[in-house]
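Student: Pasting the structures in now, so scroll down.
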Structure 1
Amino acid sequence: MAAFQHWIGVESRTLSAVLYWPDQRHLDLRFPSGRVYRYFDVPAQCYRELLAAESKGQYFNTCIRNCFPFQPLPPVAPDRLR
């Protein structure tokens with residue numbers, strides 16, 4: 001596992017920040033509502049493509065949502081998104 005993981009803020013109406021755990025293949029997504037969901041068994045390629053996508057929301061809806069198992073997590077305070 002990486003020594004330190006951090007949230008990456010994204011410009012999107014759908015998502016506000018992303019966090020990827022490569023060893024576990026977990027992708028945590030924070031939404032503007034403050035809700036956070038963890039998606040499981042997400043390949044690193046999907047994470048890279050999400051960050052590179054012109055529309056993060058469209059990529060999420062097409063390639064992540066309903067494609068990977070997920071669970072809700074406790075909300076993340078905005079000051080922890082660094």
Structure 2
Amino acid sequence: MLGLVVDGQKFLIANIDGKFYAMRSVCNHMGGPLEKGILEGSVVTCPLHGSKWEVTTGKLVRFVRQLPPEPTYEIEVVGDRLFIEI
């Protein structure tokens with residue numbers, strides 16, 4: 001996993017089985033930095049309170065309370081560069 005800031009927005013980039021995925025990297029519960037969480041398979045765990053997000057879809061898998069999904073973004077790989085479609 002990698003955290004990036006692009007145009008003031010924080011993103012989480014994850015390589016899952018050779019495919020790259022991007023989602024917003026700020027947990028919408030308490031603002032936790034998801035890039036500092038733990039990635040298991042395709043699920044990232046927020047380091048602040050343990051909510052779990054499916055990186056490929058942005059959907060909440062396990063939560064402290066009901067939260068809306070995080071937005072996800074398409075990634076295009078060109079050579080050794082990644083482009084996030086915002």
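Student: Could you figure out which one of 1, 2 the value 31 for relative contact order in percent (Cα under 8 Å, 6 or more apart) was computed from?
Tutor: Derived from 1, not from the others.
Student: Something else now. Quick one: distance in nm of label points 7 Å out along Cα→Cβ at positions 53 and 69 came out at 1.3 when computed from one of 1, 2, so which one is it?
Tutor: The correct label is 2.
Student: When helix-only ellipticity at 222 nm (-39500 (n - 2.57) for each DSSP H run of 4 or more, over all residues; to 500) is computed for each of 1, 2, which one produces -4000?
Tutor: Traced to structure 1.
Student: Tell me which of 1, 2 gives 6, 30, 42, 19, 3 when you compute P(r) over Cα pairs in 5 Å bins from 0, in percent, for residues 21-60 alone.
Tutor: Attributed to the structure labelled 2.
Student: For semi-axes √(5λ) of the Cα gyration tensor in Å, the calculated result is 21, 13, 11, so let me know which of 1, 2 that is.
Tutor: 2
Student: Quick one: distance in nm of label points 7 Å out along Cα→Cβ at positions 29 and 45 came out at 1.9 when computed from one of 1, 2, so which one is it?
Tutor: Attributed to the structure labelled 1.
None of the figures in this text is laboratory data; all of them are computed from the coordinates on show. This is a predicted model, so every value here is computed, not measured. Cβ atoms are built from the backbone, for glycine too; each structure is taken alone.
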